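Colleague: Each structure below appears as structure tokens.
Derivation of every value follows stated rules applied to the coordinates shown; laboratory data play no part. Everything quoted here is computed from the prediction, not taken from an experiment. Cβ atoms are built from the backbone, for glycine too; each structure is taken alone.
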Structure I
């Protein structure tokens, strides 16, 4: 693992100045990504805000943290000074909070026309749900994509925060922010980026919608290779209770899979496996029984060097030790914890994670009581 957090070399976003209003979940992650790639990110925290769920020190790596009372004239004046020197602003409050503080986009863009004002919420700045509470699971549910993760007879299950908060939220907002900054170089004008998690998740579903439009996606799980009914696209339990993932969609990969499982004689003869769904139940039982005969380490060795599209299901503690992650330096050590390296990798100006934020690093200025809440449309 990479054991350094050196910031000696500037990243590709060097010179970009961001003011982030402290929040929870996806907005702090977006600021973290910008800081990792070299932007100068200043976080405006309320006193004591570092203890909140889904934000705080762990996501303030490489940022400058200041504390300010956003309800005091002095605090607001200082924040406006910070924004006046920034290229962009990030906020994740519920709709209307920034306007009530006198920090809404109309006010700030009037004084700073080139400012890019990025807003991240669960449901967006308008619409009938804009003021409703919600969480990652709710936004994904409304997108129409959750059934694509369903298993027979079970409710859909999703990895926490990854699809909604980070994919549909933080990463979508980051892309919008970069688009607006690029456009401002030509027009000399800033604009508002309205990033709603529910919108972003829906957009991420474009590939599936394209498959549906082309007749390549069947809503019937008995005929849909992605919906955990086939023998070649699912996770199967090994003898030691560990799990092996199979993703052999194309016919050559499926053939390689069945050969290494010593089940080639029972493999489908169809040119493409999705055309042979009638055989799936029998073949699935055979594959499941075969994989249960040996521990995970055995199957890892069996499929070494194979194009059968097989990978072990690793724990969070195991992943940093995997040879592939180590070869690509996909994790780095900080305070005794293995953290994921920023992605993607830029070969000439790579990201360099900054030092972890600590209480002693916070600049106390204009602090005072502050009951500004993070975006309650997210329920956090």
Structure II
């Protein structure tokens, strides 16, 4: 009996020691002091200045360190806002500023171990993040909705939902109020998000790729835009909505429609915008990988390629396909919308890559010159 008690006491002491070491490890060395890249590599403006207002597309270049802290995230956004202001492109109550798809999603890396901001492989970074948040990750995994196929990805992006939603709203809302402009905050992955009493809340359900509109007074618009047509990479852990649920917003520059990335490839989305009388359309996008923009197009992702587009598969580039089959052409042909902007995320997000070039619908439809870096693109309405 005494021997057994000694063994149990020894085992307990070892467990306490291990837990202490883990807690110290998990709560030290967080965030990063690595210098952020704050620069603009290209600018362009389309259309003629008028009192109707304008849209400023932020082709943001991001790296993991931009999400190391709330201060870093805010500093990155403020930099782009200030550069647009220097161009006289931020008109109080008339300007729309749009950030790319997934711009808010990487807040999942907020206040994590410093090593994840420098590791080249996202798999290694995610493993470190899961280990540091082991209890939170396990609890989220066990509560994962049954309909989710990829429970690991779901749990990684859902486990810090509350803090992500708070930082995302606090940052964009305060800057929208400061500059007195409407901001379309790219997109963020959140479990069953909703706006309650003026706050962006999560309810622990299915993940939605969600874009949020922040008004000129800093309030959050209660209408959330949720992606209707997830890509092949998203289908395992992101829930779609029906295209008719896509909202249209009243702004100082007119009625704005917002289509998240792949939604811009589908007629159903434009039928919704037309039925709701949208004047112009915003498309936040993210195309992962490097060099794909100029490589042969492989067809629709996550959905069957329409018959009329099959002849172009492998014959035109991905960039050309975005112009021919997405917002730049469809908005005018299918919804009668003559103005729009499609902005892509750029950066070095571990080994994920980011590709694309801002696309403008104005007098004509075209992609801006490919730079693969940061850019500010202005469109007068």
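Colleague: Work out which structure the value 4.6 belongs to, where distance in nm of label points 7 Å out along Cα→Cβ at positions 291 and 355 was derived from one of I, II. Please report the intermediate quantities before stating the final value.
Modeller: Numbers: I: 4.6; II: 1.0.
Checking each candidate, the match is I.
Colleague: Moving on to the next point. When mean count of other Cβ atoms within 10 Å over residues 179-186 is computed for each of I, II, which one produces 13.8?
Modeller: I
Colleague: Could you figure out which one of I, II the value 77, 47, 40 for Cα extents along the principal axes in Å was computed from? Don't jump to the answer; show the numbers that get you there.
Modeller: Details: I: 77, 47, 40; II: 87, 46, 39.
The read-out was computed on structure I.
Colleague: Where is relative contact order in percent (Cα under 8 Å, 6 or more apart) largest, in which of I, II?
Modeller: When relative contact order in percent (Cα under 8 Å, 6 or more apart) is calculated for I, II, structure I comes out on top.
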